[in-house]
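In the part that follows, the structures are each spelled out as structure tokens.
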Structure 1
Amino acid sequence: MLILVLIAGGVLWFVLNGMPFINKLRANWEVQRLQAQWEKPYRQDTYGGKTPEETYDMFITALKNNDAELSSKYFRVDRQKEWLKTLNEYKNKNLLVVFSKELEEKKKSWSITSKSSEETVFTYDYVVRVPYIEKLPLGNGKFQDLTHPAGKFKADTIFNKNAFTNIWKIYVL
């Protein structure tokens, strides 16, 4: 009888004290599993250069080769699907090579306006001589009208460094 009371007491103690500990271990394991799952595409991302300029040049080369899929891989992982849709729309309209030439011209007037170990911002000037409306593909057959008034403007191209692979990725184009 004493043994049954001791066993029952041990089980009760374990339920009251051990289960919260086990639940905490399980929750920590789940957090680590989810973190690893989230990090996986970033850790496996190998497309890009050792400098922002190198990544940009690789991107332009892929555009010149009419390769929308490869071109999209030079963007941050969280933006690649969105850019693949857009670049495929450009490809379907035979605009990738034209786009590459436009980007090469923009690079000629780049100046670094912000630089850190994780992000570099290049600013460039561009001129719109005749106002126009551009239909930007949003994917799924949807478009957005973008009005370009005449004038001189500034724009940024922003690169971020992938902390896991130390390669530079395009964030804003």
Structure 2
Amino acid sequence: MAAYALGIRDFGENYMQEWLIKKEALPRDIRWHMIGHMQSRKITKACQSFEMVHSLSTDSQIKAWTKLQDKGIRLPELLVQVAFGSEPNRAGISVNHVESFLQATEHLPVKGLMVFQSGMYDAEGIRSCFYHAKQLWDKLPQNKRKVLSLGVSSDFEIAIEHGATHIRLGTVLMGARDAS
């Protein structure tokens, strides 16, 4: 509520269960962004409550969003999550599959890319990742280049240097996550 009182209206959430609780407890004019992975079976439950979903990365998600769109349901803006880095378990599509993935999502409201670099902790590695993410974004069709979501609390300055339109500042604004 302190961030809300300061005028912040865009809030991100990583976990659907936590979002459901916050959505009921917080003011209705918040623009919610789903940052975390959404299982395709949960897309229907939340589709009209998010302004943007930053984590489109699977064929099953494409099918779920398409099914809703075919029913005439308004979809949030979607970002394709691209995996940069050295952690193999990180969600996202590989850089090599972005073009084919975008073709499969041509009918959906995809507005850009979300990159979560992983396994790079030095500034030069992060710069390289964000540089290549920006190069990839620059090659997208104009109608898919509204958003480049880069950076988190630990590297947002570098993300801004590389053209990020959205940054994710959970820790720096809300404090460290309580793992319990």
| said: So if we calculate distance in nm of label points 7 Å out along Cα→Cβ at positions 39 and 135 for every structure here (1, 2), which label has the highest result? | reply: 1
| So helix-only ellipticity at 222 nm (-39500 (n - 2.57) for each DSSP H run of 4 or more, over all residues; to 500), computed for just one structure, reads -9500; which one of 1, 2 is that? | 2
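When distance in nm of label points 7 Å out along Cα→Cβ at positions 23 and 159 is compared over structures 1, 2, which one is greatest?
That would be structure 1.
Cα extents along the principal axes in Å computed as 42, 39, 30: which structure among 1, 2?
2
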| message | Given a value of 3.8 for distance in nm of label points 7 Å out along Cα→Cβ at positions 7 and 95, calculated from one of 1, 2, which structure does it belong to? | response | 2
| said: One of 1, 2 was used to compute relative contact order in percent (Cα under 8 Å, 6 or more apart), and the result was 14. Which label is that? | reply: 2
| field | Test item: distance in nm of label points 7 Å out along Cα→Cβ at positions 79 and 103 calculated as 1.1, pick one of 1, 2 | value | 1
| In terms of Cα Rg over 2.2 N^0.38 Å, for residues 47-110 alone, which of structures 1, 2 is highest? | 2
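We did not get these values from a lab; they are worked out from the coordinates using the rules stated. Please read all numbers here as calculations on a predicted model, not as lab measurements. Cβ atoms are built from the backbone, for glycine too; each structure is taken alone.
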